[in-house]
Structure P
């Protein structure tokens, strides 16, 4: 009898484990299906439907980094910038060191013209990754528009040193050097800009100014 009870308990345990595994598998498959479906809908520019696919599973997947990151992007695509910020912030709560989420969060901030917050995000990125292309480029450009050309040059020179053939790095640094009075260096960069973008009107104007 004792042996029978032990066997019965063992069988019940196996059955429970089986069903638990089935439930977990179903949950996983639901998340994958919803996420992949949202990707497919995005390619068709059906952003609202793509959002709907993920909101269906959000109650159980609210702590999933990728789900929040994607909802941040999709809400940005439909111009719901405030909601986009909420989802990006949630993604950063889940993974606070994600440069991916930090940079993405600047999209709705920029759309809302929250330039101070955008600048803070780029500075936070550089604390983690001082060589980051996007953060250095955008900070350099923001300092340029603020007419702080020395600070601009500091960031743009770093980008240019790592990406010497990059259009934005050459163009932005060329104008920064122009306003710093470094016309010879600016000329070289305007030429490089026109080499990679022959019809660039700003570089054409810049080159005429330094010749």
Structure Q
């Protein structure tokens, strides 16, 4: 059986230098694992991609973390903006009418081995880094140390850390790259007319 992989036509390959910035900007992922019973679990969670590790946390009340077998394969799916593309926006519709609807989107798949961290110090360090990442751009950033230590300790109890040791990265940006300049301009104009920012949905 072939190894699982994301379907990425040549013209939809995301530039390698764009992959980490994309994951950093999205900052969330769907973590997918399979339990001993063969049933899949998925949880949406905030993430950081640090070196070859993708780290995040789940609610302790979420049974997903208890079903994770340390060292088992896992998949993290990071998705960006997506949109329906109407064939009526293509310039080529007026030329020959041979156009159909499609969907534009960007996605990164990170595969590797998953580990659970039910450790207060590990989780505190993760939450501190996650908070700093999202608060840093603010004029008056909030820090974990701004709250009483015992209050933070109490609020860390209901969460559990997870760490994906990344073994492969697959990235796809389906942004009408296979269409003509005129068709892409039509898609951008159509999205803008619908109130959707086309900047991250159509290849310039």
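Quick note: the coordinates plus some simple rules give every number you see, no bench work behind them. Keep in mind that what you see is a predicted model, and the values were worked out from it rather than measured. Cβ atoms are built from the backbone, for glycine too; each structure is taken alone.
In this comparison of P, Q, the computed figure -8000 for helix-only ellipticity at 222 nm (-39500 (n - 2.57) for each DSSP H run of 4 or more, over all residues; to 500) is attributed to Q.
State the single structure among P, Q that was used to calculate FRET efficiency 1/(1 + (r/R0)^6) of positions 54 and 94 (r between Cβ atoms, R0 = 35 Å, to 0.05), giving 1.00. The correct label is P. Hey, log10 I(q)/I(0) by the Debye sum over Cα atoms at q = 0.09, 0.13 Å⁻¹ derived from one of P, Q reads -0.54, -0.86; which structure? The correct label is P. I have 13.8 for mean count of other Cβ atoms within 10 Å over residues 126-133, calculated from one of the structures P, Q. Which structure is it? Only one of P, Q returns 13.8 for mean count of other Cβ atoms within 10 Å over residues 126-133, namely P. P, Q: which one has distance in nm of label points 7 Å out along Cα→Cβ at positions 102 and 118, as calculated, at 4.7? Considering all the candidates, the number was obtained from Q.
Here relative contact order in percent (Cα under 8 Å, 6 or more apart) has been calculated and equals 9, so which of P, Q was it run on? Source structure for this number: P.
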